[in-house]
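*Asks:* Following this line, the structures themselves.
A short reminder: the numbers here are calculations on the coordinates, not readings from a lab. In this text the structure is predicted, and so the values were computed from the model without any measurement. Cβ atoms are built from the backbone, for glycine too; each structure is taken alone.
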Structure 1
Amino acid sequence: MKKLVLVSALLLSFGSVQAAESPRWDSASISYQSVDVEGDKLTGFGISGSKLLGDDFFVVGSYGNASDDINVFGSNVDLDFNTLSIGLGYRYAISQNSDFFGVVSYEDVEVEASYQGNSESMSDNGYGLTVGVRSMLSAKVELSGSIQYVDIADETETAFSVSALYNFTEQFSAGVGYSKADNVDKLSVSAVYFF
């Protein structure tokens, strides 16, 4: 009897996954972000969006700003951390509910520190390569995971990202995401609009 219940539950869950739609790529989002830059905690916001170009190619972009006062040798320094990413991607349906994707992107990072009216900033740019999978577990829940390689000013970094979205309506979703890189960890809570 237990085996019959287990097999029935497995078949029902498989059926619900099969009934889910495929991931949607036309979206815009805004997020609250908590960023750890080499041990310093910063908070801020991010905006991002993506748009399909035909059936499989898409453009994607994001901008993030995080800032806070940090303690440097006993003095408070105002630190701003800004990121910009613009890329071209390709999606490939690996099942009815899941897409594999890859993105080639332009990456820009700017760090600005201010102390007693004096400020210094540093900005560098480079490129990024991202591969990942987006999958609809049900009509309401989407999971995503990716690996990104970034090369900026001859320094390389690899980041691992995971996120989950819950669809409240056909157009509005909320999500959480986490990414971990060599020097920067980021936790985000976002509101997403699909169009």
Structure 2
Amino acid sequence: MGARPAPELLWLVEEDGWSLLDFDYVEGGHADYTPGSCDLSSVKASMIRLADVPVPAIKFKAMPHRLRRYVDNPAGLSWFAGSGLLHTEWNPPNVLITNRGALFGDWGWASTGAAWTDPALWLLWLIAHGHSPEQAEHPAAAHPVRKLTPAAGLDVFAGAQHRVWDSIAEQSVDDWATPMQNAAQAWHEHWQSQS
């Protein structure tokens, strides 16, 4: 499988409803998702390695559950079902570029689901950082699982992400979510224009 795509967990203590985790110290900087960044290939390579990591024996929420409020037809949730371990939170501060490659931190939204979900979610962050939807498709679509991605599933997913980010932006007290809201809208419109 190669190097792990995350810092190693050294120990865990759970007490009084709190979880304290200690991870291996890693030096690195946050990923740069702007067009032309040399970090994109490193992130993609680590994301490919993540697809081979077995799901740990702990309880995760599944992507159909996470997206259940954001699809028009509940039958569309079946597109997101799967047994893959997903990070789902591709905000650049959650991705460290190190001499070992890209390492993923902040696993607070880790889920299980269709393996193509992570590259699709990353695509939104690429758009928010200056890529057009067409440009963002190139690094995200280079992930091997994207070749297996059903177009109908991506269409439902694009619509769901549009609704997710509209909801987040509406509830936000400042404009931090606006770039992601705009990215989700642009990607959804891109998919609708392909239909």
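*Asks:* Among 1, 2, considering only mean count of other Cβ atoms within 10 Å over residues 21-28, which has the greatest calculated value?
*Replies:* Once mean count of other Cβ atoms within 10 Å over residues 21-28 is tallied for 1, 2, the winner is 1.
*Asks:* If helix-only ellipticity at 222 nm (-39500 (n - 2.57) for each DSSP H run of 4 or more, over all residues; to 500) computes to -12000, which of 1, 2 did it come from?
*Replies:* Matching structure: 2.
*Asks:* Next up: Given 0.75 as the derived value for FRET efficiency 1/(1 + (r/R0)^6) of positions 37 and 69 (r between Cβ atoms, R0 = 41 Å, to 0.05), which of the supplied structures 1, 2 does it correspond to?
*Replies:* Working through the options, I get structure 2.
*Asks:* Hey, another quick one. Identify the structure, out of 1, 2, from whose coordinates semi-axes √(5λ) of the Cα gyration tensor in Å was calculated to give 26, 20, 17.
*Replies:* Label of the originating structure: 2.
*Asks:* Of the structures labelled 1, 2, which one yields 16.6 when mean count of other Cβ atoms within 10 Å over residues 85-92 is computed from its coordinates?
*Replies:* It must be structure 1, since only it matches.
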